[in-house]
Structure I
Amino acid sequence: MRRVVITGIGVVSPLGNNAIDFWDGVSNGRSGIREITRADMSGIRFKNGGELRDFDATQHFDDKALMWLDDFGIYGIVAAREALTDSGIEFSDELKDKTGVITGSCLGGKTTEDDVYYRYYVEGKIRQQPTLIPATADGM
């Protein structure tokens, strides 16, 4: 059996956009559930959920990269970058060959899908952006 080592931690969550803020929220019993502000909730009775606050994707990516990424991909990459920095590991060619990343997402690209459905059914726009498929693929 080969051993597995967790070397760094990265977090993007409703309790904080980095591991330190997240742990402070968990340790102090704060909840990340609040009134949703990113979507029109006027037709929905329960208006609360876990939503990121004060997260600016442009602090992490340029416009070209943002064109290809859905929010779930952005959050995953930002958390992974934090974990790599936290680990302090410098990757040699040998270490790169022995390193793996395991992630999980049962649904990817839902923000992009919601935007597409809105443009199609509400705004009547038939043509969609060419980056639609990569942005909605949960493997991105």
Structure II
Amino acid sequence: MTPAAVAFASGAALLQLTASGGGIDAREVYFTREMRNHHASSVLVGDYLYGFSSAILTAMRFDTGEVAWRDRSVGKGSLVYADGRLYLFSERGDVALAEATHEAYREHGRFTLDIGALPTWSHPVVSNGLLFLRDQDTVYAYDVRSR
């Protein structure tokens, strides 16, 4: 298997940084392989971190690394948090809206963009009530304001 196939065989760590005599000491609080981001980072909402561990959307308690839930969701992708929601965008063009809750994965809708043969690794952006998605040379904008 190539490193990309296993999300670079890495994991996540929480470090405690403390000022010490003009420098900084770092202490590892935990290391986990339960969150292995590949091309996107996770987002912190309250006490929970949401991110794609390889192709599995994962909710993990930030201070302990304990996994709250996992779901295949849209597959490997990226996400953004806005207005109490997670906007999910897969490398295959699948888009989903889910609650940002540690209780369970709760999806509220999805659709698929007709992307080309190449994967899309761009990150979704929400600004002024618009969701922006990019695939190679095409940018899509969707009005996501509550009505």
Structure III
Amino acid sequence: MNTENALLNAQYASAATKKEKLDELSIATGLSKTKLDNDLSLLQRQKNLWVQKVGTSNDLDARQLTFTSSTNAYHTAKLRFTLLQKQISFQQKQSRKTLEISKTEYGDFTVRSERDGKIYDILKETSEMVNTLNPIALVGDANDFYWNCR
């Protein structure tokens, strides 16, 4: 079950499942860039008007503030997009590694005999702790079975 869970996490962490969120941030970044360009143009116009003694100082200050706000919004959108890309990459690597660990552990907890044969006795109960030093079953060859009767 751990391996199945790790596989599900690895599939969910793939970039394909995060594409919508990346697209959303990409669009937001594009829109903020467009707004920034527009606000820069309006600021330049306001500065040109100010040079010609048209408009008020408040109009120029308002355009400057709007441009500064747009600049910050654009840089924030770019940072959010970059951060999401890094998070997705990290989650992909982490979930793949967790899946590898789970598959390795699955193999570690599988009980195997070093020889082919028939199981004659199980020496441990269900849920009982086992280790590599003590046997957990008696395995033998049915064709080469020796009874020691005393």
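Every number in this text was worked out from the coordinates using simple rules, so none of it is lab data. What you see is a predicted model, and the numbers here were worked out from it, not measured in a lab. Cβ atoms are built from the backbone, for glycine too; each structure is taken alone.
Annotations for the structure displayed:
- With helix-only ellipticity at 222 nm (-39500 (n - 2.57) for each DSSP H run of 4 or more, over all residues; to 500) derived as -10000, matching label from I, II, III: I
- In this comparison of I, II, III, the computed figure 10.7, 33 for Rg and Dmax of the Cα atoms in Å, for residues 49-96 alone is attributed to II.
- Read-out FRET efficiency 1/(1 + (r/R0)^6) of positions 33 and 113 (r between Cβ atoms, R0 = 30 Å, to 0.05), computed value 0.45, structure in I, II, III: II
- Comparison of I, II, III by Cα Rg over 2.2 N^0.38 Å - largest value held by: III
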